[in-house]
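In what follows, structures are represented as structure tokens.
All of the numbers you see were taken from the coordinates with simple rules; none came from a lab. Everything numeric in this text was worked out from a predicted model, so none of it was measured.
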Structure I
Amino acid sequence: METNKPYFHELPQSEIDLMIEEGRTVGYCMEHYLQPAWCGYPEALSMTMGCWSLCDFSIDGRRTQISEAYCKDCDECKSKKEEIAKLIKKNLEKNTLYK
């Protein structure tokens, strides 16, 4: 994965408007931009099946609010997944049925 691609949620509205005007495709977005580093959503930029907040093109829409804090309650947030995995492991270790 290229690391010099810009993050999609950081694009100014003028670039979003230009992409719409030029008729850029979902494939173009997925090829040229990154989803946030904390996002574990598979193909979050896929628009119809991706993250709807991330793909909100409206002026001052949810895309402009994207941050790790904004996404912390999403099931696909990597830090939330790690926290859940730790809780599951801890509960399994406590459970005597598996010992």
Structure II
Amino acid sequence: MKPINSFTVDFNYALSGNITVVLNAKAELHHSNPYYLITDFHLKDHKGKSSLLPDIKIKAVRDEDGICWVHTDSNTESILSRSIGKAIEAKGDFEISSRAEQS
């Protein structure tokens, strides 16, 4: 089953060791070299007019420990990319990219 192209994803984002907020954002799958454009970040159930964070592009890649979610521009994982990626995984089907390719 192919992933749907656009969907909303809810995820926990750790601001510090003991402060976590629940955010939601729009995720859109791009098939060229599979990556997800994440936009429209808001506190869950409190949609405001402006996004809380700038748009990002992330992709799933395989590494020695399994699946890693990295930013397409740097090929590095962050707390944000990992949090959103794990929420995308939890939705079910997702696409995996090659780490060597830039999106």
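Of note:
- Parent structure of the calculated result 4, 21, 30, 27, 14, 4, 0, given that P(r) over Cα pairs in 5 Å bins from 0, in percent, for residues 27-82 alone is the read-out and I, II the choices: I
- Among I, II, structure where helix-only ellipticity at 222 nm (-39500 (n - 2.57) for each DSSP H run of 4 or more, over all residues; to 500) as derived comes to -11000: I
- Computed 3.3 for mean projected area of the Cα convex hull in nm², for residues 19-58 alone - originating structure among I, II: II
- Structures I, II, by Kirkwood radius over Cα pairs in Å: label with the highest value: I
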